[in-house]
Structure 1
Amino acid sequence: MVFDTTHSYAVTAGVGPFNASLVAPFFEDLRDLAPGYQFNTLPYSYYGLVNDLITNPFYTTTAEPVQCQAAKEDGADDCAAYLMSGGVMMTTPWIPTGFPDHPQILVENVPAVHVEFSPLPTEKSFDDASCRLFGSNTTRIGVKFCLSQSAPTKLDAGMFICSGGIVNGQCKTTDPAPNITTSFFFYRRFGTIVGAKSNYTIISASNLTEPLPISFTSSDLEAYNTVLDWLLDYSKADIPAPSAIIETFWSSKNQLQHEYTRAIMQRGFRSILTFPLWLFNANNVGNSEITERVISPNLPPAHYTTASLVQPYTKIKFHPALVATFVACLGIAIIFGWLVLVWAFSVRRSLPEISSFPMFDSEFKSEARGQSVPDARNVWGYRDKEILDAMSGAKVERRVI
């Protein structure tokens, strides 16, 4: 695919690593909106995206796994990878109007985060310090959510359904509890993103750099937990339990092991785990300096790049090995043809003389070809006279069958 470019302009774009320093100022700004409000402020414009965030084509595309490629080849459903680049939705300023003949936006060298999920090790267990309960004494809808760090670049998470709700700070459930778990990793990458002007969805992500692991410190993990608590604790946000994010997991507790249901719940669970990264990277509204129409001068340098209005064209490109094989085979055929022509012109073979005696031609001249006796070879060129002379002393015998 090649592109015809009509207009290029400077933008900020991409998704950077989770920035723990943005969390506290963001929550302070929310509290300032309603100083006397006794509950957490959880705007729908944020948590309304959660269920499908990881598969939302505005922000994310699928990618090939790095850590769990072998597991994916074996058919493991818990292995998946996504490239969160933000697409054209997270570019500033807005896309310029006009240029109807160029329907796509190409953004070069865009920072992105490769998010990868793999199966949780069977021996993994969560201690009480890494788990929180989300629910209320007035409803049966409740879960125990756990998040811990097992390596500098690896986080483990699990959501355990409290089938009977949360009573006096205890998760009432079966043993084992219905659950959904995963391990996940973050990697830093750069690439070229192409998006549609018509609906802002990502069309392709190409020219990706090698993934570089992103490490988490203890303060990063603490801030990450704070964001997830704010997102999932519907009681502190005064959200009715049936409208809570965790309600979809609780209502599916008896079908979490069903292949179809689990696939849907995995999508929501992965989206929850990715939400803090999406909101609290330098190039999103979790950063109070971000505006929709004006480029912020204080972002990390990697977020400053160029976008272009383009028209795509398909260009055929052949594999070099295939081209070399084709040329070699065609060359051999051409050389063989020329050799045949040279041989045909340089080696001349005479044809037998056709006489008035077809019986003699068929019987004797065909047998004479190739014999070493001189007289026999001469028969090849006999005409009528030579045939008559040669047959003058011949005797004819009649055979009756």
Structure 2
Amino acid sequence: MSSELTTNVIYCGDCKDILKKILDESIDLIYLDPPFFSQKHYEDFWAYGQDDNPTKMEFSDKEWERLRHSIDPNILREYEHIEQRWQGGHKGIYVYIAYMRERLEQCWRVLNPTGTIYLHCDWHASHYLKVMMDVIFGYTNLKNEIIWCYRGAGYPKKDFGKRHDTIFRYAKSEDYIFNLDEVREEYADATVERFKHYIGNVRGGKDFGLQKLNPKGRQPDDWWQIQPIAPSAKERLGYPTQKPEALMEKIIKASSNKNDIVLDPFCGCGTTLAVAKKLGRRFIGIDISRVACDVTRQRLGNSVNVIGGESKEELAKMNPHEFARLVIVEKMSGIVNPRKSGDMGIDGWIEMRAVPVQVKRWQHKVQRQEIDKFKTAIERDHKERGIIVANDFSKDCYAEVARIEKEHKIKIELKLVEDIFK
């Protein structure tokens, strides 16, 4: 990145790499909602972008052991020593903590001295993360352990219901922003009734005498009762770990000012960025999933750019469905087939569903028989044209395309991935 920080943008890629390119002490507020070490695989859920068909997505919060090789060996070595001495943790927990430490050390570097970071987690790893955050940000810089509590359906038969998340709020120094008056809450009616004998009119702010109550409202506690997003709510995008905008409003109002820069290194479907934009803050979002970045871009308005995620190395890591969506939706202005399996050889369409498109997985070389199968898919779709996008085509593919056009009056266009991304 240049010496002047670009804001109101979404970066696609691993936040560990992207954070390294952000200037020292340039961010005013960081909120991150990373994987919770939940040992779950979120598969085949729908995410909805503005003015777009629903898109199936997936991400994994398990099998952290497979990332052991990607961690800085110096950082990992510290946790492996603990792992050897104490066997109480879940397999992979120290790989997860080392993974988070690499990214949170970069968060500390980019955070302004007056800035604050909010780390959202739950019981799966909160205590491990708290110890690690104490090392990076300092034990005395923990300003709140916020408990976000909520109601929900269903209870275990032999346990208390799990009905809260934890949000650790750390400052970088003692000179941190905290806008108390922006987040004050209305007093309960019972409180007003109890004090009315010496307060003329609390609601109107008159005659506060002993100053027991503040006319702007009560100071919030460190436990927040905010309900998760209802299934029918307008802000619901179908993302399984999506947080309510009301939660983000409280955080952004309390710990930033107008025109400040808010960073979310695991931005998902973009709730932090959407609220930051609404409140007049600048924002930077990062997510490793190109589909999530695209959903966020559409949520914020298509004028917001997605940067990155298109190098050969990044494209090679994409799962086939995510790669197909990137090609069809973002590069060809089409729509994807909502069926992930049983799509009968059609991954999507362009030109108002007039032209079927098939996108082959990365580095796949198309053979002649695959052209014949796609010709059958075009006929089944009652179309006369089609496009195959692939990394390479065998020589006889071009001869087969010419034969099909001559004998069956069906035109198949062969497009190379490198040409699409030019």
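Every number in this text was worked out from the coordinates using simple rules, so none of it is lab data. If you're wondering where the values come from, they're calculated on a predicted model, not measured in any experiment. Cβ atoms are built from the backbone, for glycine too; each structure is taken alone.
Upon calculation of FRET efficiency 1/(1 + (r/R0)^6) of positions 113 and 257 (r between Cβ atoms, R0 = 35 Å, to 0.05) from the atomic coordinates, which of the structures 1, 2 produces 0.70?
1
If you work out relative contact order in percent (Cα under 8 Å, 6 or more apart) for 1, 2, which one comes out largest?
When relative contact order in percent (Cα under 8 Å, 6 or more apart) is calculated for 1, 2, structure 1 comes out on top.
Name the one structure among 1, 2 that Rg/Rh (Cα atoms, Kirkwood Rh) of 1.06 was derived from.
Only structure 2 yields this read-out.
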